[in-house]
1. Here volume of the Cα convex hull per residue in Å³ was calculated and came to 120; which of the structures 1, 2 was it taken from?
2. Who wins on distance in nm of label points 7 Å out along Cα→Cβ at positions 19 and 203 among 1, 2, i.e. which is largest?
3. 1, 2: which one has FRET efficiency 1/(1 + (r/R0)^6) of positions 83 and 211 (r between Cβ atoms, R0 = 30 Å, to 0.05), as calculated, at 0.85?
4. Which structure, out of 1, 2, was volume of the Cα convex hull per residue in Å³, for residues 131-186 alone calculated from, if the result is 66?
5. Starting from the value 0.45: which structure in 1, 2 was FRET efficiency 1/(1 + (r/R0)^6) of positions 139 and 219 (r between Cβ atoms, R0 = 30 Å, to 0.05) calculated from?
Structure 1
Amino acid sequence: MSPMMQGPDEGLFLPWHPGQRVLFVVAHPDDLAIPAGAMVAAMTRGGILVQGLFVTSGQAGIPGVDPDEAKRIREREERHAAEILGHDPLFLGFMDGRVSAQDSALEDALRAAVARLRPDFVFTHRPDLHNDHVSVWRVMEKIAFDAMQSRERSAFRMFLLPQFYDPISWRDGALFIAVDATTLAIKRRALACYPSQLAINDFIPVELSRMIVHGYLAGTTHAEALLPWRPRYPLRPRPQSGSE
């Protein structure tokens with residue numbers, strides 16, 4: 001059974017089923033586990049294939065450490081967290097802090113990943129103050145829009161993930177995913193796998209407090225939040241049968 005999702009009007013069940021494929025596209029190691037670790041644990045425990053795609057390896061994320069060494073450290077941390085959550089991490093190797101939505105290589109790599117996995121659902125960043133997050137969101141929005149525009153059979157449903165410093169509420173159109181004690185414990189273990197980042201900013205208490213607030217809004221103890229992606233531009237009308 002899928003974890004319960006609470007929206008502004010009612011509770012309902014997310015349409016996730018065993019055998020489906022889910023792709024998370026994020027900029028850095030830990031960008032998946034912080035906002036969605038419990039969600040991923042629930043998915044993988046429920047027989048859903050989850051691929052975590054990391055655009056960078058967080059090479060600039062450890063002050064005073066050489067980028068190549070930081071890359072090794074942060075990829076190792078992410079693999080430990082991924083093992084706990086049950087997903088398969090893949091690193092694209094783009095430079096941390098220099099991700100650009102105008103980079104054709106980035107768009108090509110993300111389109112190839114979507115074509116290879118053919119996901120039923122995609123999760124990516126909600127645009128915030130981090131340029132890498134915004135760039136990844138812009139490219140994924142373009143890919144999602146193109147898939148919807150072409151009415152491809154492979155078109156996926158996309159959701160946006162707010163980071164721990166990005167509060168959201170019903171007014172933003174947020175949906176809240178109820179988190180049970182088991183998946184909460186799994187998420188806590190996964191978040192502890194990032195000592196290089198926790199030494200800079202101990203985000204665990206902030207994220208756990210945010211989950212309590214989201215749980216209150218959803219009528220439960222803990223919850224994670226997401227936003228349904230909706231195209232910002234109108235789709236072209238579908239051609240009528242027999243038209244030129």
Structure 2
Amino acid sequence: MKKIRIIALTNKKGGCGKTTSCVNIAGLISKKKYKTLIIDMDPQGHALLHLGITKNNVSPLFVKSLTDINKYSDSIIFKKNEYLYITGGGKFLEEYEKNLTPNSFNPYALKQLIYSYFIDNFDFIFIDTPPSLEFLTTLSLVASKEVIIPTLTNFLSINGVEEVVDFIYEIKTEYNPDIEILGILPTFFNHRTNIGKFFLEKLKKSFGEDKILPPIRNNVALAEAPNFGKLIDEYKKNSLGNFDYTRVVLAILIKHKK
């Protein structure tokens with residue numbers, strides 16, 4: 001049976017580099033000739049936008065496929081290149097989540113979509129979740145096998161990670177016994193400051209050194225790349241951002257080959 005990795009990137013806190021990490025990790029993995037799909041589950045649609053897909057190009061069919069699997073159409077998938085694809089619901093996800101109730105909510109809706117139409121066509125699926133722990137994030141985690149938690153290296157952010165970890169274990173208990181935390185990803189890391197180093201060490205002590213992925217240092221090129229619809233290696237190959245995300249990808253692929 002084909003081995004597929006389904007990895008969600010999640011944090012309840014915005015501004016932690018979640019979407020930047022999702023798009024660039026997925027993009028760099030696709031450059032290794034692994035067929036890769038990004039699923040943008042955030043109503044803001046920033047992963048889609050990062051790859052040049054504006055809100056006017058996003059179809060309501062993605063959301064309709066969550067409510068009725070038979071309404072799926074290949075037209076909801078956008079091709080970036082031979083190995084990288086993206087889909088998502090954009091603004092239509094906001095209305096979808098607003099109309100959900102505990103009684104109407106099907107936590108397996110995204111999983112059913114993935115296993116019906118995507119599972120045989122991709123080596124990696126990355127899911128970019130919204131900055132919350134509500135219905136859309138639940139759908140994403142129920143569908144995933146692994147989770148990466150991007151976080152800033154400061155006191156409040158690290159405390160927020162503990163809440164996300166607790167939520168993941170709730171999902172594991174109630175819906176998805178196979179889900180595991182792949183790693184915690186320190187972002188916007190300033191390796192020149194003592195405070196940055198202090199909180200990086202605190203992360204290692206709190207969650208275990210083996211669970212901490214290589215940190216992503218502060219790098220303006222990461223903020224600039226989406227303006228051109230480019231991945232970091234396409235925009236500035238010699239940047240710290242490209243170097244750091246390449247290290248993260250290597251850590252993920254080492255596990256893939258085991």
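Nothing in this text is a laboratory measurement; each read-out follows from the coordinates by a stated rule. Please read these numbers as outputs of a predicted model, since none were measured by experiment. Cβ atoms are built from the backbone, for glycine too; each structure is taken alone.
1. On the way: 1: 135; 2: 120.
Of the structures listed, the value fits 2.
2. Values: 1: 3.5; 2: 2.1.
Going through 1, 2 one by one, distance in nm of label points 7 Å out along Cα→Cβ at positions 19 and 203 is largest in 1.
3. Values: 1: 0.85; 2: 0.60.
It was calculated from structure 1.
4. On the way: 1: 149; 2: 66.
Attributed to the structure labelled 2.
5. Working through the options, I get structure 2.
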